[in-house]
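J.: Quick heads-up: structures coming right below.
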Structure I
Amino acid sequence: MKPTLFVLAAGMGSRYGGLKQLDPLGPQGQTIMDYSIYDAIQAGFGKVVFVIRKDFEKDFREKILSKYEGHIPVEVVFQATDKLPEGYVCPADRTKPWGTNHAVMMGSEVISEPFAVINADDFYGRDAFRVMAEDLMRPRDRKGDYSMVGFRVGNTMTENGSVARGVCSKGADGNLTGVVERTAISYAPNGDIVFTDENGIEQTLDPMTPVSMNLWGFTSDYFDYSEREFRTFLDKDLNTPKAEFFIPLVIDTLIHSGEATVKVLDTDSRWFGVTYAADRPGVVEKFAQLHAEGIYPDKMF
C-alpha cells in the first residue's frame, strides 16, 4: 500500500507574515509545497492530504490544488478551534490554533494507510522523502510502530536569526528516547551551533545532532492515541489561551508509556525554509540552483 503525505498548511506564518504556503519561490513560481509533493511522488507516495484553515480555502484550491490534478490524488481537511472531541466546548476567547497534533487529528476521516506528516513551509529534500517512504512501506505487526526523519542540526540552520528545533536523543537501537524543544538555536560568533538551556547556560550542539523538522511517519492507530491524549490535554489546558497540543508531546507520552517506538531515520538532506522574511532571497537562489543542476525540471506540474 502506498503511503499518504499529510501536509500541515494551516499555520499563520506569524514571524514571516502572510500566507507563506502560497509564496512563489521557484523559477516558475513554484511554492515550497510543490517541491515536497514532487519529491514525495518520486519516492512512491500515493496520495496527498492537506490540512488548511477554511478562510483561505478558495485561494488554496485555485492556486495550489488545481496544479496537482492528474499527478496525484489530493484531499483537503480543515483545522478549526471548535473541532474538539465530544463533551468539550471551545472557549469563546480562544483564537490560537490548538497545535500541530490537533492538525494531524483532522486527517482521521480520510487516512487509513501509513502516512507521513510534513510542514507546508519547509523544504525537506528528496532523500528525506525517500527514507521515509521506504520505512512506511515496510511490514508492521503491531501498533505504535512509528518513525521520524532526524535531520542533522547543521543542515537546518539559517543565517538570519535563531530557529526552534526539537533536539532528539536516541538509544543504541536507533529509536527515539526523547525530544526537547529548543526555541533559540543559533550560530555563535565562532561558528558553533548554540542554545541557552533552561538554567540560562549556553550549550553547544554537534552539527550531526538529530533534530525533528516535523517529518513523522505514522500508521492510522496514531489517531486513536491522539484523541486520548488530546482529551487529557484539554482536561488540563482547555482554558489556557495559548496552550498548544504538539506532536512531540504525544510522542513523548507514548514512548515513555511503552505504547510506541519511533525509529530515527538519518538523512543527508539539507533543510531550508522561510523562517524570516530575510531568508526569502536565499531560498529563491537555492531553488534556482537546484533547477540549473537538473535536480528539478522546469515544469514540475
Structure II
Amino acid sequence: MPPKILVVDDDSASVEAAIEVLEREGYDLFAASGGREALETLAAENIDVVITDEKMPDLSGIDLLKHIKDNYPYTQVIILTGYGSIDSAVEATKAGADGYLEKPIQINILRQTAKNALEKRSLFLQNVNLREQLDDKFGFANIIGTSKPMRELFRMIRLVAPTNATVLIRGESGVGKELIANAIHNHSRREDKPYRTINCGALYRELLESELFGHERGAFTGATTRKLGLFEQANGGTLLLDEVGEMGTETQVKFLRVLEGQEFTRLGGDKPIKTDVRIIAATNADLEER
C-alpha cells in the first residue's frame, strides 16, 4: 500500500503544484484547502505525512502541527512558509515539525524532504513493533497477560500513551488500574518527567485542594509557608487522580479549570498559574449514575 500524504494549503495553485511533484513518486495523495478540512481527512485516513502551509485563515499550520503531534504522534509534518524567518522556524521545530521549507519550493527538495519524513516514520513504527514483540514475550510494564482482552488492553495503551489525551481508567477495585496508569506514563513522551499520584477519596475537601493546587502562607490556620501543589510538582509530567469519583463538586469546578485552560490558583492566592500536566484519572464508581 503506497504511503499517504496530505497537502494542506488555502492556495489551490500551491496544492496542485505539490501534488503534481509528489504523484510521480507513487504516493497516495490527499488535498485540503485549510486546517479544518485537514482535521477531517486525518480522522478518516491513516495519513503518513502532512505537508501544510504555515499561514491559513481558519487554522494555522503550527496549530495543525500541534494537533497532529498530540493525536497522531507517528504522522510526520512538514511546514511550508512564504514568510520564512528564524523565529517561525524555531517555533515550528519546537512544536515537532519534521521539515520546514520556504516557498517557492524547489522540486528536488520537496521530494527529498517527503522521503526523509517517510523514512523517519518507518523507523518509529519499527521501534513500536519491537516494543510489542518484547511486551508479548516478557509482559507489558509489569502487567502479565496473553489473552485476547489483555492484548487489546496493551494495544489501547500503546495508542493513547504517546498522545496528550486525558485518560479515564474504569474498573473494580483490585483490577490494576494504577498499573495501567503507570504503563501509560512510562510509554509516553513524558516518561522522564514527574509522575505524581493522589487518592481523591482519602482526603477531606480542604486538604485535597491544598494537595492539588497548593496554598499561600496564611491561606488557612496552620498555613505558615507557601506550599506547591501537585499541579506544580508534576508540571511537564503526569498526574494520576485515583478514585476521582470521590472528588467533591466544589473541587470539581476548580479541577475543570485546569482541564480546560491548564491553569489554577493556589489557595489564598489571586495569581493564575499555568501548568502542563497530563491527567490520568481512575475510578471504580459509576460516574453516570452519580
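Only the coordinates and a few stated rules stand behind these numbers; no lab work does. Every value quoted in this text rests on a predicted model; they were computed, and no experiment measured them.
J.: With helix-only ellipticity at 222 nm (-39500 (n - 2.57) for each DSSP H run of 4 or more, over all residues; to 500) derived from the coordinates and found to be -13000, which of I, II does the value describe?
T.: That value comes from structure II.
J.: Hey, volume of the Cα convex hull per residue in Å³ derived from one of I, II reads 144; which structure?
T.: The correct label is I.
J.: Please compute relative contact order in percent (Cα under 8 Å, 6 or more apart) for structures I, II and give me the label with the greatest value. Intermediate values should be presented prior to the final figure.
T.: Details: I: 26; II: 13.
If we compare relative contact order in percent (Cα under 8 Å, 6 or more apart) over I, II, the biggest value is for I.
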